[in-house]
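Just below sit the structures, each encoded as structure tokens.
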Structure 1
């Protein structure tokens with residue numbers, strides 16, 4: 001891009017700040033009208049809730065604001081690239097998105113969309129697309145180099161189903177072709193693709209791998225949403241109806257939220273609800289690798305019935321001097337273990353436990369939960385670079 005084109009893109013920042021979501025709503029409606037097959041890829045529950053439109057509006061705004069040096073956004077682009085790889089996104093699909101995004105800019109801005117502005121945004125999009133395609137190509141190549149690695153969708157068989165709580169089931173998945181499977185870093189996820197009868201098309205969801213790597217199977221643990229007719233419950237309810245022997249499509253492990261497997265830094269794990277899953281993978285890996293790094297885990301959920309993996313974590317806690325756990329229930333029964341705390345996690349009250357030199361802090365849970373815990377750690381003096389979090393769904397959280 002030349003300097004004049006960059007100035008033109010920057011000139012749209014005020015409009016994107018005030019009307020960015022209007023643009024992205026128009027874009028998605030336009031694209032799905034012309035390419036309904038893309039509904040098989042995009043999360044339609046996030047479309048229904050508006051989260052995807054909001055996330056894209058934020059991404060477009062961030063790119064416009066940093067058009068002089070888009071490389072500063074690389075830490076934002078990498079998670080998106082990982083998600084795209086897990087969805088098997090291809091370069092030609094960037095052409096489709098680009099066409100409808102530029103057309104939407106023309107239609108939404110009207111007379112303000114001069115030929116020069118459209119040309120500038122076309123060039124800007126093409127440069128961003130090339131950055132993303134390059135990131136994703138590197139990720140595809142890296143996965144294919146692994147033993148058992150693959151690209152695209154692979155058929156897996158549900159070998160075993162285990163109820164972990166009143167609302168969470170674990171699914172043990174083995175490849176139908178009986179070949180080897182790629183390893184992964186603790187905290188990463190799989191994408192699962194299912195046909196959803198109620199929608200009439202496929203949907204893809206990402207589920208954290210909930211155990212340390214085992215070369216025989218992958219394990220994901222899925223919370224069943226209460227309302228099967230709500231958009232966010234479409235996939236989890238269908239998956240919970242599956243039986244052993246059923247087949248599903250799976251893409252190779254991906255994701256930037258993970259703990260190292262060779263480091264010796266202390267870990268502080270903070271989870272809410274189903275956010276337990278990637279952190280359990282970290283905990284098991286820590287034990288299996290015989291690292292036994294000092295680890296503090298704080299977990300919050302509604303009550304004992306909703307507490308997934310309770311017995312497993314209790315056993316680890318009893319047998320591991322390096323592990324300390326703090327469990328919080330919103331509602332505690334009269335017969336509850338005295339070790340269970342009532343209420344929600346308050347890191348300020350536990351600062352003597354969580355303030356550990358050189359520790360890495362991992363947070364996973366609902367959006368509001370992440371915000372509260374992240375801000376609490378910052379107030380306690382933890383450096384931003386030592387705090388990592390996983391937000392399920394579109395990237396809406398950005399902490400500066």
Structure 2
């Protein structure tokens with residue numbers, strides 16, 4: 001990427017403080033009364049709540065929008081439809097604002113597709129991929145189907161080849177067509193509907209994706225607003241996109257004046273949205289509990305600055321963020337925690353990596369009380385060793 005004059009210098013502390021502010025996670029934002037308006041606003045601010053574990057997504061959302069409970073998040077999903085559960089960044093399940101789904105599907109469907117990870121006999125041709133996506137969209141229009149029901153519909157619309165059991169699943173083999181399930185979500189042909197008993201169901205959200213160029217430009221701007229300064233490499237890692245593609249995208253946006261380069265501590269050159277160069281002068285303060293796969297811990301880079309020292313070993317799984325719920329103290333990871341629910345009782349164990357003083361202990365107790373409000377239970381705090389390992 002072409003080097004340009006950098007007129008702004010940003011320290012890690014400044015970048016971290018702004019990210020926390022914009023995630024509604026900072027003490028300064030809380031004291032100023034700044035919080036997400038509702039569940040959709042919280043999900044939009046973090047660029048999607050990771051929802052492989054739905055209870056973790058509910059907590060990520062609720063902690064950013066005070067007064068929001070897990071019931072409110074479910075109402076936003078299944079009744080008000082202001083949230084959508086679908087395949088988001090990295091092909092993983094996220095909660096996204098319904099009002100932003102056209103942007104998301106436009107951007108995600110524009111990502112270059114890499115080589116197939118499946119053996120040659122299991123792969124699908126480009127024509128087969130298109131046939132399956134079209135069949136999924138058709139089958140789910142005006143319907144809510146379980147995966148088995150959807151499989152029958154896809155096979156009947158495409159051919160028996162789609163049903164060949166060639167894709168490794170959980171202790172079984174899945175039909176060939178399922179390897180493009182997440183792609184159907186990225187194309188806007190599929191999203192989750194409410195469970196039918198214990199079974200997940202899917203539907204067609206009826207979204208028309210935004211044009212690719214417009215959508216990717218908007219996603220970069222929103223990403224940089226939430227997590228900038230950032231490099232094209234950071235963006236590529238967050239999105240699971242090719243680095244070369246991300247580099248060219250940033251180059252094009254820089255040439256159009258949509259983003260600008262700053263000098264960022266430990267990274268050299270990094271990027272922010274054009275004109276978005278104001279940063280807090282005060283360092284981050286406060287205590288926060290963040291759940292599994294919280295967007296802030298996954299997207300914030302450089303990772304070794306967010307997980308300093310012992311935190312890098314204790315709170316990451318082989319360098320991967322999100323597999324442990326984390327304790328933030330003054331904006332950096334300073335411990336791990338775990339919750340275990342039994343009825344309304346929620347046993348919360350927090351393991352700080354260094355002792356907390358009286359002020360921070362009180363702040364931790366307030367965080368645990370807030371967790372109970374979101375999860376609609378009665379929390380009980382224990383400060384001690386967390387024996388549970390990383391989430392798979």
Structure 3
């Protein structure tokens with residue numbers, strides 16, 4: 001058994017994407033440094049809260065490394081031969097949110113988390129379903145190509161869009177979490193573009209969405225449950241609008257980042273980061289970890305965060321570009337889309353140019369299930385990279 005394990009590890013070291021793994025580890029360790037500072041204020045000793053959060057993140061990283069190795073060995077083409085089981089998993093796993101295991105998230109207040117006894121962190125089904133959804137969508141796109149369907153036709157576009165919108169609707173109805181639901185939508189957009197869908201369908205989609213929103217606003221028929229969400233967009237265009245309510249979190253975030261200047265106030269020296277007052281930076285170890293970086297490490301620290309995440313995304317897209325099997329290309333594009341969406345939304349949220357929708361910063365924000373699934377997703381990309389290429393086929397990224 002020991003010899004078998006050594007052989008597996010040797011094969012992993014020789015063929016897996018160690019550059020991608022190294023970038024992920026660097027981002028995670030950087031994030032843990034920020035989490036340590038962001039949680040130091042929690043008690044007078046400045047240690048118990050910090051040790052707890054950093055410890056959980058460290059344990060998630062170790063599990064993530066195991067997930068990366070394991071997923072690197074998985075052939076997604078074999079897994080997707082059982083695509084019906086993957087689809088059933090998505091439906092059932094999200095459905096667990098309505099069971100006694102479902103709980104409200106600490107940062108979003110939505111019913112979007114599972115608390116499973118014996119696991120030290122809550123599990124967000126959306127985090128895991130992002131991976132399985134990406135695999136299913138890639139399988140669907142490959143099937144359309146193999147069936148010689150015209151990917152520029154309306155039926156093909158409607159089939160893939162329908163799959164996405166049904167999953168989004170199912171998830172939102174159960175969880176109320178629009179932030180993660182939009183991740184599915186962005187993954188769909190990027191994968192459909194990579195597959196070669198006609199640009200007119202994207203234009204029609206956005207025109208329809210824009211028209212629908214305008215119609216609702218003009219007739220003033222916004223449901224009360226959605227009014228708060230719309231206010232999150234209104235405040236982006238007028239920062240003085242409800243500055244003590246819906247705009248308060250982002251106002252504190254912008255103040256923290258601005259006060260850091262180029263080099264920051266110093267690690268563990270941030271005025272808001274180290275304050276326990278109620279008016280200080282909220283959710284500083286999750287949603288607003290980038291603001292902690294800006295306050296304590298300044299512009300230089302923020303640029304390092306952006307550089308690491310950009311390098312990870314570029315690495316994933318390079319694997320997509322070099323893939324010679326359409327399925328592999330689509331999967332990698334979907335994984336990159338997931339990272340791009342979360343990065344842009346979270347940093348934009350901290351800079352007060354995107355709405356607050358509870359999306360965390362990949363690899364940096366605290367969250368055991370999020371970190372674990374990110375490593376699993378990157379493990380899928382690593383497994384694709386090590387697979388021997390076969391017949392080269394056309395596509396926007398495949399040439």
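Any read-out appearing in this document is the output of simple, stated calculations on the displayed coordinates, not a laboratory observation. Computed from a predicted model, the values in this text were never measured in an experiment. Cβ atoms are built from the backbone, for glycine too; each structure is taken alone.
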Checklist entry - Just checking, which of 1, 2, 3 has the largest value of relative contact order in percent (Cα under 8 Å, 6 or more apart)? => result 3
Checklist entry - Given that distance in nm of label points 7 Å out along Cα→Cβ at positions 36 and 292, derived from a single structure, equals 1.2, which label among 1, 2, 3 identifies that structure? => result 3
